[in-house]
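Bear in mind these aren't lab numbers, they're just calculated from the coordinates by the rules spelled out. Small disclaimer: the values here were computed from a predicted structure and weren't measured. Cβ atoms are built from the backbone, for glycine too; each structure is taken alone.
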Structure 1
Amino acid sequence: TVLQLSTLELPYLTIANYITYLKPRESDACIIQARNSISTLFELMGKPINSIRNKVIEQLMKEHVDRAAKIRKEGRYWKLSQIMQHISKQAHLRDVKKLNSEQLMKISLTLIMVYTVLRMAEVQRAELRVDNIKEGEVLIVTMTMKKPRGPVEKTLKAAQDRTVCPIRWIQSWLDKREVKGEVKKEQVWRNRRKEKVWSADRCSKGVKLVLAEAGIEGYNITSIRKASISETIDKNMKQIQINRWSGHSDASAT
């Protein structure tokens, strides 16, 4: 009760026990709110600040505060035009064959994420069906483990702007790499015969490098999905169209 709380000499111990109780049960935001509420209650009772907020509470709260700050930061989207302008500038190097297969693959990965809003794990395990690539079409077949779970197919089509056309970039990469014709499920992302297929983590690092080269640093690659969806919202696409295109009802999901 409030009366019992008012008799406590070391309120921070009660706060610490409450935080420990909440840790496996509640979200970071909920735990932060609970800490703030109970701390304010003790302050209104006239308890000394150093008996409410100290290093013990700070250490218990650190992981929750850090994660919440990271989520807030990722909520600040960068404009899709930033990465597209960077890729557009790389197109000349592509056309004069100055980019190696690894560079071409990283940009291809990035553009697939931009145009399909698939998650990296989904892209990494995908099969590329390139039978119609000469006609300007690539089919990406994968599985999603997020709800709604199941098979997913995304069709990439040639873009009018060849500098950021995913088909043009994928074709350049396939032509350049040593491994020919191996675009089956979970066998796609490598360039040389003796090279292991890139893991989702390695693919992510490759895409993050492309983002960094475009001046987009300090963001996870999930921000590509958010930036793409934000771009469609800016273009006044209806919400039902966005949900159908992204394959998810929650545009902020990662």
Structure 2
Amino acid sequence: ELVSTMVGDEEIFGVLHLPVGQGAGPFPLLVDVYGGPHSQGFDPEFNPVRAENLLGIATLKIASRGTTGQSKAFQNDVYGKLGQVDLGDQAALSAAVARRVDIDQKRVGIFGFSYGGYLSALGLLKHPDVFRFGVSGAPVVDWRYYDTIYTERYMGLLSENEAGYDAGSCLTHVSDGDIGKMLLIHGAADDNVHVANAFALMDRLHQEQQPFEVMIYPKAGHGLPRDGSRRSWGFLLRHCFPYKADFSRVFPEIDLP
């Protein structure tokens, strides 16, 4: 189902998959996010039923500003503002979908890896009223920690846009208040997003006494190892269904406590 909401003068679109043959709901909702500049938000022509839908979970994929397939202005709107307008679009459409009668607002989660991990972590910090739980994989927690050939292309020079760097930093928003339930995953051998990002976020979360879960994989690079995938889905399913359930039909290795 194609869904949309207005954010200012911009219409933001997404693709919502509802569970098949699972009744009328309300269903938990998982927002699958990447959202990096010049990436594809979603494919409107090929959207197969996902495994989550077979478990009674609705899924949402959003084309936030910065992604391709719309106008040049739509792509350029994130310049100097990574983590601001793109996350705002993700949160706005997620909130709009969560208000539907077939969605449970108290069971809305977000998950992503790399840039998606960044938006997931930032979403849990800035919009815990929308995103109640989520998995953040290999996030860039502050653009000062990422390589300049990418960062300065979209954020400009730090000396000329320090306010933008601060506004888009996860570290800035740890002390904003309560946060969504977070699982942070990172590979210690990651040569793309250095594990120092995860350590910096963990340190700030500890300083502010914010609860979170973490898995650091000593030999993993910029990718999710098998155990990381298992733990991610275990975490998401625990919060989608806060009771013992049998997921062996789709995820045979997951055993919920």
Structure 3
Amino acid sequence: MALGEGNVLWRSGDADRPLIIKDTLLLAQADSPRPLLLLVVLDVAAQGATARKIEVPLPPGTVASVDDTLGRTFSVRAAEIGELIIVNWEQRLVEISGAELAGGENPKPEILSGVVRVDLVAGTASVIDKDAGSYLIANLPPDLGEGERMAKAPQPQFRSANSGYAMTSTQIADNRTWQKYQWTIWDIARDQPIGQIRDFQRLAPFAVVGGVLLQTSSAYERRQDDQMIATPPSLRAFDLGSGDQLWAQALRDTAYSGPTPE
């Protein structure tokens, strides 16, 4: 997508979930109903053409689906560690029955996980011992910790998906106002605010690219006049100079929303 206008530059029918980009190669996951992690390398410089496909066998009982099913989620994360592209995957499976739902119980999930090293150029992947801690992608807390926080900004200070920026959120209106939160975006190195927006969410994943704030919003329903209007998950862009929303693009809703056992 074009950052300023939100125009779609290209689409891929081979990939379902983007993971990481390095140089002009984008690593993505393709949906799989089997115990097989399907990775796709797309060439951004060639209009997203598929450069390579990589298959990684997974343990029996794993379903590498992008969409959640009842009681089952399969998540994938990727990061550049040194010169390597490392992929962490995890399946969480909970056997759900009507009795457990009625009783409010939270059964313990069965967890399967693994680590894969990917060579984007060669189009190869190899499984790494998941106990090798240096290859596990850290789950950073959403707020900056001691030693990371800025002196001038109020707390909590929420980290951006890309390094170098943080956000503080303040409720400036009561619940009768839809956009009741004010986000202030900060440049961490300079300990200075670089822009503000109004939003209905106190906190959401975000990144800053140039003078544009990219933010994901969750699905929601809102009454407008006499109707309930449903809005899917979205990627939204804001101009940090004016605070205006530039565009919004609907995202695939991967959360399970089907029937539950009685």
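Taking mean count of other Cβ atoms within 10 Å over residues 27-34 as the criterion, which structure among 1, 2, 3 has the greatest value?
Once mean count of other Cβ atoms within 10 Å over residues 27-34 is tallied for 1, 2, 3, the winner is 2.
When helix-only ellipticity at 222 nm (-39500 (n - 2.57) for each DSSP H run of 4 or more, over all residues; to 500) is computed for each of 1, 2, 3, which one produces -17000?
1
Tell me which structure, out of 1, 2, 3, gives 0.70 once FRET efficiency 1/(1 + (r/R0)^6) of positions 3 and 35 (r between Cβ atoms, R0 = 25 Å, to 0.05) is calculated.
1
Figure out for me which of the structures 1, 2, 3 the number 3.3 belongs to, where distance in nm of label points 7 Å out along Cα→Cβ at positions 187 and 227 was derived from the coordinates.
Computed on structure 1.
Suppose you compute Cα extents along the principal axes in Å for every structure in 1, 2, 3: which one lands on 54, 43, 33?
For Cα extents along the principal axes in Å, the value 54, 43, 33 is produced by structure 2.
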